[in-house]
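What follows are several structures.
Read-outs throughout are calculated quantities, based only on the coordinates presented, and are distinct from any laboratory measurement. Remember, it's a predicted structure, so these values are computed and weren't measured experimentally. Cβ atoms are built from the backbone, for glycine too; each structure is taken alone.
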Structure I
Amino acid sequence: MSTGIIRSSKTAGLNVDGEDTKPWYRQFWPWFIIALPATAVVASLYTVWLAASGQDSLVVDDYRRIGKATHVRQERDRAAAALNARANVIIASDDEISVALTLNAPAPESLWLELIHPTLKDRDRTLPLTWTGSAWRGRLAVDPASRWYIQIGPENGDWRLAGSLNAGQTQLQLSPGAGP
């Protein structure tokens, strides 16, 4: 019989002092430690790809145009305030929209209602309202589960009333400067 260390399956890869003799790449812990930052790198690359693959329709780079539009909105709100304009908008379950308008001036010849979705421009709608003798009326399907911005004004755009219609809401009071 030869002298030496007899290895059992439980002590394979260990020397006499109990130290591990397997190379580092056959160990569990180095790979575990490498896997943590590698996972973060893969996740960050995926995030960069995700951010770059789609265009955000809400980001606008023409700030001068936005400033002009804001100024025009403020002028239209001031004009509505000078007329003491108020409106009550009712959205019926049969998609009929009724607007009771009060002004300190003669009623406009035509009235327009705009439904503006907060995030999806393709869902925006414009509706001409017709005078029925007691209120302005029109028909337009409104998704009750969505939030909407509503604007009402004459066709020439001299003034506007604006407000926000929350999900599930069927009636809205509009006053000058109350909207977006």
Structure II
Amino acid sequence: MTKYSKLYRIIHWAIAVSFLLLLITIFLRLTWMNKNNVASIIQDYLSGTNQVLSQDQLITLAKKIRQPMWDWHVYIGYVLTGLFSLRFILPFFGQMKFQNSFGKNLSLKEKFQKYTYLIFYLFVIISLTTGLIIEFGRKELKSTMEEIHVLGIYYLIVFIGIYLAGVLIAEFTDQKGIISRIISGSKKGN
């Protein structure tokens, strides 16, 4: 039975909350806070006044209104970059060791779990790197990096689904108490 250290649990939950907050900002940007929706709301308001703005002006204003929400996406991305950096540095200090994905005695289930994490870590590194290049890189790379970065929502949603399904399956089969251990560090009742 795996025991999770306090440091492991803190980083695990900080990463989970960061991903959730990033998803919320993405969801808002794609739905209610979409620049066209916000521009339409402004236009509807202005139609009852004697003021008129062009579509370009409406979009510019809409982008300014939603900018603080998008700034949070960037800040949370910085936090996630720091958390993943810690996640990759800590094994060198004997904390949060990585499991060997290439062991010969691993069951098919264990191989699936470990390879899923490897793919997830690879995609997270790509997302974080492209996000940093968008913010700090050369301007001519921005468009290409944004195209790659946007694809991150797809792997993230798939991973979260697989992860939650795996946790629930583990909890109700061979790893009873896994949820309690990742929250409190020990099996419920111990």
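So the values come out like this:
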{"quantity": "helix-only ellipticity at 222 nm (-39500 (n - 2.57) for each DSSP H run of 4 or more, over all residues; to 500) derived as -9000 - corresponding label from I, II", "calculated": "I"}
{"quantity": "Winner on distance in nm of label points 7 Å out along Cα→Cβ at positions 100 and 164 once structures I, II are ranked, highest first", "calculated": "II"}
{"quantity": "When distance in nm of label points 7 Å out along Cα→Cβ at positions 20 and 76 is computed for each of I, II, the largest belongs to", "calculated": "I"}
{"quantity": "Structure with the greatest value (metric relative contact order in percent (Cα under 8 Å, 6 or more apart), set I, II)", "calculated": "II"}
{"quantity": "Structure responsible for 9.6, with mean count of other Cβ atoms within 10 Å over residues 28-35 calculated and labels I, II on offer", "calculated": "I"}
{"quantity": "For 1.6 (distance in nm of label points 7 Å out along Cα→Cβ at positions 68 and 124, calculated) the corresponding structure among I, II", "calculated": "I"}
{"quantity": "Entry that produces 33.8, 119 once Rg and Dmax of the Cα atoms in Å is calculated, selected from I, II", "calculated": "I"}
